[in-house]
1. Among the shown structures P, Q, from which was the value -8500 of helix-only ellipticity at 222 nm (-39500 (n - 2.57) for each DSSP H run of 4 or more, over all residues; to 500) calculated?
2. Identify the structure, out of P, Q, from whose coordinates distance in nm of label points 7 Å out along Cα→Cβ at positions 81 and 185 was calculated to give 2.7.
3. Out of P, Q, which one gives 18 for relative contact order in percent (Cα under 8 Å, 6 or more apart) as computed from the coordinates?
4. Taking mean count of other Cβ atoms within 10 Å over residues 97-104 from the coordinates of each of P, Q, which one would give 10.6?
5. Comparing structures P, Q by FRET efficiency 1/(1 + (r/R0)^6) of positions 17 and 137 (r between Cβ atoms, R0 = 25 Å, to 0.05), which one has the largest value?
6. On distance in nm of label points 7 Å out along Cα→Cβ at positions 33 and 249, which of the structures labelled P, Q is highest?
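Bear in mind these aren't lab numbers, they're just calculated from the coordinates by the rules spelled out. Just so it is clear, the model here is predicted, and its values are computed rather than measured. Cβ atoms are built from the backbone, for glycine too; each structure is taken alone.
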Structure P
Amino acid sequence: MPEFDLDAYLARIGYDGPRTVCGETLAALQLAHATHIPFENLDVLLGQRIALDSESLQAKLVTARRGGYCFEQNTLLLHALESLGFTVTRLLARVRYRSVTLRPRTHLLLRVELEGTVWLVDVGFGSEGLLQPLPLVEGQPQTHGDWHYRLLREGTTWVLQSISNTGWKDLYAFTDELSYGIDVEVASHYTSTHPDTIFKKVLTVQLPGLTQRTYLRNHELVTETATSTTTQPLTEPELLPLLTERFGLSLPEEVIHRLWITCG
């Protein structure tokens, strides 16, 4: 397996700070990754295979400066953290966001053990996801910029919540059972190929920030702050400059057209 190019990854996320194995480094890396590499499902909509090996992830998300969904994002971060010396394991979650139905375990997150504390680390949940590590402790709300999160317990299950205008809402639920690479491969294959998954139906590109979240949803651009949400309808000619200027994604015009009609 080719060696992970840590320098290239750190340059991609705009991080030039310390590389020591400590909480400050972990928090800074998560924030830098989450705010520099967009969450996007363009390859899924285009019918492209989603490869999760280290070389493919570096080629796509680092060298080509693309984004990806949770399996790509968090696997890339896992390789980076392991290269630095962090102790990391994979967990799989059931998404509850905007749904009351029971879903399969199709969200990848990371568990980091550090300095006597277990941390939830996740750069793959899109615009409403965490921006910094969250200690695996029940009922201790944390603020990441203007956004608020907490963990609750339901028996042996952890539930990650964020706050909205109507109160706390569930994002996803998971247990402490570790997952292996093959589990992640199976979950990713289902998520990227099954016709009923949302990633096969909705074009989305998302990028969070400490005070503002921006996301493309089919033919609309949504901008969200802690107190307001604005929605802007888009035309096809606006899509290419939007992807380039807002999200840093460069794609050929013919690909943009295929995406536009796919999500129409």
Structure Q
Amino acid sequence: MEFGIATFVTDESIRPDRLGPAVEERGFDSLFVTEHSHIPASRETPFPGGGDLPRRYYRTLDPFVALTAAAAHTSRILVGTGIALIPQRDVLHLAKEVASLDLVSNGRAVLGVGSGWNREEMRNHGADPKTRGALTNERLAALKQLWTEERAEFHGEFVDFDPVFSWPKPVQRPHPPIYVGGETAPALERLLHHGDAWFPRVGTPLARIREVREWLAERGRPDVPVTLFGTERDVAALNGYAEAGLDRVTFLLSTKPEAEALTELDSFAELAQKIR
């Protein structure tokens, strides 16, 4: 089982060009960063975690800019979104952003995806919360066309474009892996049809993970990798994930200035050593 780091990179946290090397130097295999384009002042949608929305949600850097900075100062770690909010991203720009990240990182890009939870935020992007799942699915299908076809075209209910040229193409073949976040039935259907790996959140019971794997196997996809987002610091829980055959768990790094972030990374590295 591999260990990675997930975090909210903000204007108040460790810089991504310092974070990337620190993650790599400590033996982690990946860095995943979150995104929110903005936070509507209305705050009508409740925070899924309960209570007030934490400060870090308001201040995230653009994930592809942050990951490019991290990639430019590393050579080994995967650099991925955890997660990119697909209903809020133009598919043509997204195809170019991910392919460009894959190129500058020499084939280390990962696209973690989800349909989002903040309804006002997605409405500001012109997305209807009621159809965000279907929109996400079409954009993922269109992305693959843009990445793999010289003359790509797509005609759906939400995504529609005639033949286009879209370059660069990704370094990875056929394309960077798509990690699908979420544990709901629609998210799992998305994983089945559009995903290369599953990206469940911490708190997803091991029994549920086994159940989903069996469900995938019954539908002809027995080998879908699993990366857990934001794992516990509990050794017993980590050993349980390892015994269950999870491919990777990511520790959720607090959004802190450099010195404090490096200290926390050290503690994660020490914990990972107890499991390896």
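1. Values: P: -8500; Q: -12000.
It was calculated from structure P.
2. This figure was derived from Q.
3. The read-out comes from structure P.
4. Corresponding structure: P.
5. Once FRET efficiency 1/(1 + (r/R0)^6) of positions 17 and 137 (r between Cβ atoms, R0 = 25 Å, to 0.05) is worked out for each structure, P has the highest.
6. Largest one: structure Q.
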